Structure formats: structure tokens, C-alpha cells
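Several structures are given next for inspection.
What follows is calculated from the coordinates using simple rules that are stated; it is not laboratory data. All of these numbers come straight from a predicted model, not from anything done at the bench. Cβ atoms are built from the backbone, for glycine too; each structure is taken alone.
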Structure I
Amino acid sequence: MIFVAICHDRPGALQTRLDNRPAHLAYLDAAKDVVKAAGALLGPDDKPVGSMLILDCADQGAADAFLAGDPFARAGLFASVEVKPWRQSVGAPVG
């Protein structure tokens, strides 16, 4: 099942993001079967303010567990994380 995760950074946490980015990217890279697409959400100044991920997981619990294991989450970067099941309608298939 495909899920979309929208993660908003805590205000003033850019350094936390930068410090944990290498571990975060390694975590995502090691899970190519789960991560279909991912990237930073940008603020008006083009600096990261969050993350968006498209995940292929067995169920909501698996998606939540994957996100909880992300080094960004473990470092306390996110103020909020919303995970929703998603059905793609148009565009190149991500699932």
C-alpha cells in the first residue's frame, strides 16, 4: 500500500536537519523497496522546512514504524508528521 508522509520541522531546527542529513539519506537509500520518492519541503527562502515521502508499506503501522526509525525523527527534528494512504491517479507510477 502506498502512503504519503508530510513532516514539518520544528521552528529553528535547520541545524538539526543539517547535522542528521547524511544519516537520514543513508537510511532512505538502504530502503529502496520502501521509499518511492522523497524530498525536502521548502520555505519562501528556499531553505528546508520539512520533508515529503512516498512510501510502499504493508500497512499504516509499517509506515509509522519506518518513519519513526528515520534519523530525522530520532533526532527530534519534526514538529508534526502526517501519514495518509494514497492512491495515485495520474503521472508515472510510483508504486
Structure II
Amino acid sequence: MRFPNDTQLHLRMAALVIGSLFLEQLAKKHLEHWTSPEIGIVTFVLGLAWVALTAFHHARASEERLRVVEARLQKLQAETDALIDEQRARRSLPRL
């Protein structure tokens, strides 16, 4: 997805939806010939498919990012363990 954290996007979209609800109510009240468009079942299903595919893409991208982070964490843990072992070896008393 475009954003690591989509909270701002969702807040803006929610504000737009709520604003459009109020705008439609005002249009019905103040415009004589206003009629809301009817949405057909095909359009509705295509919209839901779009949302599902976007969610799937986001989940797959998140899973890939998680795999990369886990691999980096394991690599860093191995490097840290090696450095700790090296430090212990340097601090230990020399063999007699």
C-alpha cells in the first residue's frame, strides 16, 4: 500500500462519507429536481470486489514486510550473540 499507517486516510474518507450524507440531505431539501442516483447490483459487487482486492493486497504486503523484519531481527540477534561471545573471549583470563 502507499502508506505504512493508513489511519489518516481512513479518517479523511470517513469525514468525506459523513459530509456526503449531509450534502445529499441538503440537496434533497433545497434542489427541486434532485434525485439520488441508483446503484445497480453489478456496480455494488464490483465496488466490494475492489475493496476486497485492496484489502488482500494490503494484507499480502504487510505479511511480506513482517517476513523481512523477522529476517533482519534474526540476523541482528546472531550478530549480537557473536559480538557478546567475542567480548567474553577478550575479557576472559588468558590460558596458562
Assign the value -0.56, -0.88, -1.31, calculated as log10 I(q)/I(0) by the Debye sum over Cα atoms at q = 0.15, 0.19, 0.24 Å⁻¹, to the correct structure from I, II. I
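State the single structure among I, II that was used to calculate FRET efficiency 1/(1 + (r/R0)^6) of positions 35 and 51 (r between Cβ atoms, R0 = 30 Å, to 0.05), giving 1.00. Before the final figure, lay out the partial values.
Details: I: 1.00; II: 0.70.
That value comes from structure I.
I have 1.6 for distance in nm of label points 7 Å out along Cα→Cβ at positions 43 and 75, calculated from one of the structures I, II. Which structure is it?
I
Out of I, II, which one gives -9000 for helix-only ellipticity at 222 nm (-39500 (n - 2.57) for each DSSP H run of 4 or more, over all residues; to 500) as computed from the coordinates? Write down the numbers at each step before the final one.
Working: I: -9000; II: -28500.
The structure behind it is I.
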Identify the structure, out of I, II, from whose coordinates distance in nm of label points 7 Å out along Cα→Cβ at positions 67 and 83 was calculated to give 0.6. I
